[in-house]
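The following blocks contain the structures, represented as structure tokens.
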Structure P
Amino acid sequence: MTQIQPQIEKAIAEIRCSFPDCRVESEPDGSGGAYVTVHDVPLGPPYAQAKIWVGFQITFQYPYADVYPHFTCAELARTDGRSLGEGLGNANWRSRPATQLSRRSNKLNPAFDTAALKLLKVMQWLRTHP
């Protein structure tokens, strides 16, 4: 199996620094990239879950490929009972039920748009999603 490429290892280290209170797991994807799962990510209102996990793949093309999509727990629910809304849907992450968080970067800048920044943006979007 192909090992995780150095630029992907660096991206995972940046995620650990950006989410110091979260457990970060990574596993080689077999092509030089990695499957990454960040556990205990704070969420809270308007969602019922105080903390969630977020999973995604960083492909071997990184940093020239977007880190997309992101996934979280299938149980994701709003406290007000409303539907999750646009950009969120049922999916599977690594053979387990999940909710897909669809936030594509349309103007990817490989020098600036890191995997850690993308995860921070996805979480900001989720927390403020109407």
Structure Q
Amino acid sequence: MTFETQLRVRYAETDQMGFVYYGNYPQYYEVGRAEAMRKIGTSYKDMEETGVVMPIAEMHLKYIRPARYDDLLTIKTTVPELPGARMHFDYEVYNEAGKLLNKGYTLLAFLSKKTGRPCPAPDWFLEKLQTYIKS
């Protein structure tokens, strides 16, 4: 399952060299992740309201070429497999010319909001994912 989200680089996201500051890419990943969840019919807010939170357990980023102010970026977010107690997201960030700028992944854990302990992905969430994969 791959989802695409676009956003335009704001001036405040760039450094003195005119490049997107490297620390902004995790935020771009979050935008891609949140929009992917919305596209399957849910949100982090929905997840939290059912008593499950999804903190980042692991993140990897690879910088290939810089993005610059006013670039229209496309964030491709892929869910490579159905989650168990963790959910893997892959990301690729492209510029308007279709050049790959950055790629990486995050691994999020499902935790009970009440206990702070790991838990499996909620059944209702897995159903939404499976429905989307089948369509």
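No lab work stands behind these numbers, since they all come straight from the coordinates. Please read all numbers here as calculations on a predicted model, not as lab measurements. Cβ atoms are built from the backbone, for glycine too; each structure is taken alone.
Once distance in nm of label points 7 Å out along Cα→Cβ at positions 75 and 91 is evaluated on every structure in P, Q, the highest one turns out to be P.
log10 I(q)/I(0) by the Debye sum over Cα atoms at q = 0.10, 0.18, 0.21 Å⁻¹ was computed and gave -0.30, -0.98, -1.30; which structure, P, Q, did it come from? Only structure P yields this read-out.
Using relative contact order in percent (Cα under 8 Å, 6 or more apart) as the calculated read-out, with 21 as its value, let me know the right label among P, Q.
Values: P: 21; Q: 28.
Of the structures listed, the value fits P.
Source structure of the calculated read-out (FRET efficiency 1/(1 + (r/R0)^6) of positions 3 and 43 (r between Cβ atoms, R0 = 25 Å, to 0.05), 1.00) within P, Q: Q. Computing mean count of other Cβ atoms within 10 Å over residues 11-18 across structures P, Q gives 17.1 for structure P. When distance in nm of label points 7 Å out along Cα→Cβ at positions 67 and 83 is computed across structures P, Q, the figure 3.0 traces back to P.
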